[in-house]
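In structure tokens below, several structures.
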Structure 1
Amino acid sequence: MGRLIGITDIHGEYEKLCFLLDKIKITPQDKIIFMGDYIDRGKKSKQVVDKIIDLKKSCECEYLIGSHEYALLHSQTDDYYKQIFLHYGGVETIESYGSYENIFKIHGKFFNSLKPYYLTDKYLFIHAGLRKGIPLEKQNLSDMVYIRNSFFDYPHDLKQKIIFGHTEFEQPRIWEDKICIDTGCGKYSNAPLTAFISENGHEYFVDSQNSVAQ
């Protein structure tokens, strides 16, 4: 049985994604759950999305929605979210695609297909978190991509361990019932991209530092 791998908050940092994947050495038995925020801030959002889509040729992949994809999708019809998208790195994303319209012409189908979470018997992968006391199927999508302290400051009520991103820490933040793997990639120039890996009952992390891209 292959590894279960979580990766989140890439933010257009194509080289760091390549470094990380080179270090992990993906096999066909692996499953990667990409947990959102593929775009914005970094210079190569289009290349990042091309890369993670192409990885479906090498292993099984799941793609979740992050806060930046949520803002992007809503920016098409809502000026408030258009400003959020632009303010939080959307200008770099537009430059990567050549125009705002090209984002949807090239990868619109991908962005519209993103899932809110990925559930296994042992883990729940999600971008930001959940609101306690609400059944999973009734959670608000905006909470799933934007929630912070009201999620991770308190224990949740699911049996699964939650693997999430969205809020950056200097290194993976581990609680008894949850793990955050956002280590600031795309927000800080020296911050690595970090992966969570579950393999044969063991959990560990791999990051993009000190590796060489293929």
Structure 2
Amino acid sequence: MKEKIAFLESLLSEKRLERIKQVIDSKIQNITIVLDNLLDSHNTSAILRTAEGLGLKDIYIIEKDYRFEINKGVTKYSHKWLDLHRFKDQKPCVKVLKEKGYKIFVANVGEKSVKLTDIEIAPDSKYAFVVGNEHDGISSEILNYADCEFTIPMYGFTESFNVSVASAIILSHSTYLYRKISQQKSDLTEHQKEELYFDFLKKAVKNSDILLKSFEKRK
């Protein structure tokens, strides 16, 4: 892989390479967001843009009733720098998250709910924050698997936030605390960073697959 990396690096400017490295050095995977059956592509795309801007690596998407669509006018192509994990149902999504060690934190107004600001963020734990459909809210399937239900503190007459705004608040708060408590910008291993660097180089170089095949033939 090192030869391929060197080849792709030769096709980009030093400024571009440095920017890619800076972004990777701020990527985190221990905090993620789960989009549970969201309907509006504007909302989902806005969430992706926020998530990428805050340095998330993975996004989990449940498409049980509504197909997930990307609005490139909203994402500004930020989605290409995220790993999108798509599922047709809640159960397989939760199964994967649990296997990876995530705790499921569900945004939901209920008797069991705690405030977002009361959730303790630890550097050695993994947090999957779930937001629900714009009209129906969180699905009962997801609630059955929740480790914690939470709400965003509100102080005005408004009873709820738009889902993209709520996601921005949740992710901004949690990623800030996570980085502060862990005292690190990224929680990726060096091997993960190298793999991600190669992936980003391929995305940054136009027609990289064709160019890499040509490079392999010349060796």
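Brief remarks follow.
- Ranked by mean count of other Cβ atoms within 10 Å over residues 11-18, structures 1, 2 are topped by 1, which has the highest value.
- Value -13500, calculated as helix-only ellipticity at 222 nm (-39500 (n - 2.57) for each DSSP H run of 4 or more, over all residues; to 500), assigned to which of 1, 2: 2
- Read-out mean count of other Cβ atoms within 10 Å over residues 27-34, computed value 23.6, structure in 1, 2: 2
- With FRET efficiency 1/(1 + (r/R0)^6) of positions 3 and 107 (r between Cβ atoms, R0 = 41 Å, to 0.05) derived as 0.95, matching label from 1, 2: 1
- Among 1, 2, which structure scores highest (criterion: FRET efficiency 1/(1 + (r/R0)^6) of positions 43 and 131 (r between Cβ atoms, R0 = 30 Å, to 0.05)): 2
- Ranking 1, 2 by volume of the Cα convex hull per residue in Å³, the structure that comes out highest: 2
- Kirkwood radius over Cα pairs in Å, for residues 91-194 alone derived as 15.0 - corresponding label from 1, 2: 2
Every number in this text was worked out from the coordinates using simple rules, so none of it is lab data. Since this is a predicted model, take the numbers as computed values, not measurements. Cβ atoms are built from the backbone, for glycine too; each structure is taken alone.
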